[in-house]
Structure I
Amino acid sequence: MIRAYAVHRRVENDYLVRQRGWRLVRDLLAVAAGVAALGGGLWVFIWVHTEITDIGYAVDRLERQLHGLQQEERRLRLEAAYLTHPARVERLARQELGLQAPSLEQTVFWEEWVP
């Protein structure tokens with residue numbers, strides 16, 4: 001559509017040279033630096049959170065292992081107390097090894113002993 005008051009003329013601007021838009025480049029670099037800083041901060045936050053979670057799982061695993069080892073130690077102490085009880089040792093010595101209490105003649109008292 002051609003209007004009556006508009007004259008169509010070809011614009012010849014070949015002699016114009018567009019200069020570099022340094023302000024645009026500067027603004028783009030500022031935005032990129034801001035995004036990189038936020039991304040880096042987010043990455044550090046996620047990494048720290050992941051490490052804390054992993055350490056928490058490791059601590060929980062070690063606490064469970066410690067509890068199991070404490071139970072095992074308690075069981076072994078009870079077993080050692082049972083196995084070294086003097087009445088049991090004496091019964092086993094008499095029944096399995098055929099030992100008997102020493103007679104009075106076989107007994108050496110401390111006062112009589114001369115090295």
Structure II
Amino acid sequence: MFIPDITVEELAQKLSQPDRQLQLIDVREPWELEVVSLPNFINLPLSDFERWSPTIKQKLNPEVETLVLCHHGVRSAQMCYWLRQNGFWCVKNIAGGIYAYSVRIDPSLNKY
């Protein structure tokens with residue numbers, strides 16, 4: 001199953017369009033969000049998968065564009081794959097994750 005990537009530049013462009021309907025998921029751990037995070041992302045840590053996965057379709061709309069973020073793009077790719085298997089149609093992995101965003105888009109953000 002092919003999971004498309006979105007660059008951090010494309011993410012920044014989408015985030016700058018306030019009227020655009022997006023679902024934003026960050027799969028990092030809470031301690032990682034304390035270091036650095038982006039606004040409007042829902043935190044669904046992969047380590048808590050068993051807790052939140054049964055209700056994912058109640059929390060998110062499978063028909064809405066969904067962008068998934070992690071530190072470098074590996075965990076978010078896993079989440080994208082799972083979402084696609086569970087009926088989410090427009091899912092994209094944010095290539096390079098929050099690290100790439102902090103390097104290429106907003107250098108003022110913390111890095112780890």
Structure III
Amino acid sequence: MNENPINKASVVPIEVLKGVFRKTLIYNESLMLCSFKLNKDAEIPLHNHESQQIGYVIKGKIKFITENNDFLAIGGDSYVFESYEKHGAKLIEDTEIIEVFYPTRDDYK
């Protein structure tokens with residue numbers, strides 16, 4: 001558990017993949033909020049997880065890859081991935097996103 005408030009500037013980013021930086025901002029036993037900075041040309045391989053995932057693109061352009069429906073998301077767009085839905089991404093531009101996970105991802109604590 002975190003104490004309120006958490007300022008994004010105070011969280012040290014973790015490079016989880018080449019060009020993909022995560023800041024785990026705040027969470028409880030049910031929900032988790034993360035911020036990501038993704039560099040142009042970075043790639044996130046197709047994967048899945050138990051947590052449902054809802055995201056918002058603050059700025060940039062990202063192509064999401066899924067088994068059923070690839071789509072492009074730009075600044076101002078939001079998206080959702082269901083539990084165990086396979087998804088990945090290719091970064092078209094430097095991009096910043098915010099994502100919420102339910103339930104909390106233990107690997108992101």
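When you work out distance in nm of label points 7 Å out along Cα→Cβ at positions 63 and 95 for each of the structures I, II, III, which one comes out largest? If you can, show how the numbers build up before the last one.
On the way: I: 4.6; II: 3.0; III: 1.1.
Max of distance in nm of label points 7 Å out along Cα→Cβ at positions 63 and 95: I.
For which of the structures I, II, III does the calculation of helix-only ellipticity at 222 nm (-39500 (n - 2.57) for each DSSP H run of 4 or more, over all residues; to 500) return -9500? Before the final figure, lay out each step's value.
Working: I: -23000; II: -9500; III: 0.
Considering all the candidates, the number was obtained from II.
For FRET efficiency 1/(1 + (r/R0)^6) of positions 7 and 71 (r between Cβ atoms, R0 = 35 Å, to 0.05), which of I, II, III scores largest? Could the numbers behind the result be given before it?
Working: I: 0.00; II: 1.00; III: 0.65.
Result for FRET efficiency 1/(1 + (r/R0)^6) of positions 7 and 71 (r between Cβ atoms, R0 = 35 Å, to 0.05) over I, II, III: largest is II.
Every number here is computed from the coordinates shown, using simple stated rules; none is lab data. Being a predicted model, the structure only gives us computed values, none of them experimental. Cβ atoms are built from the backbone, for glycine too; each structure is taken alone.
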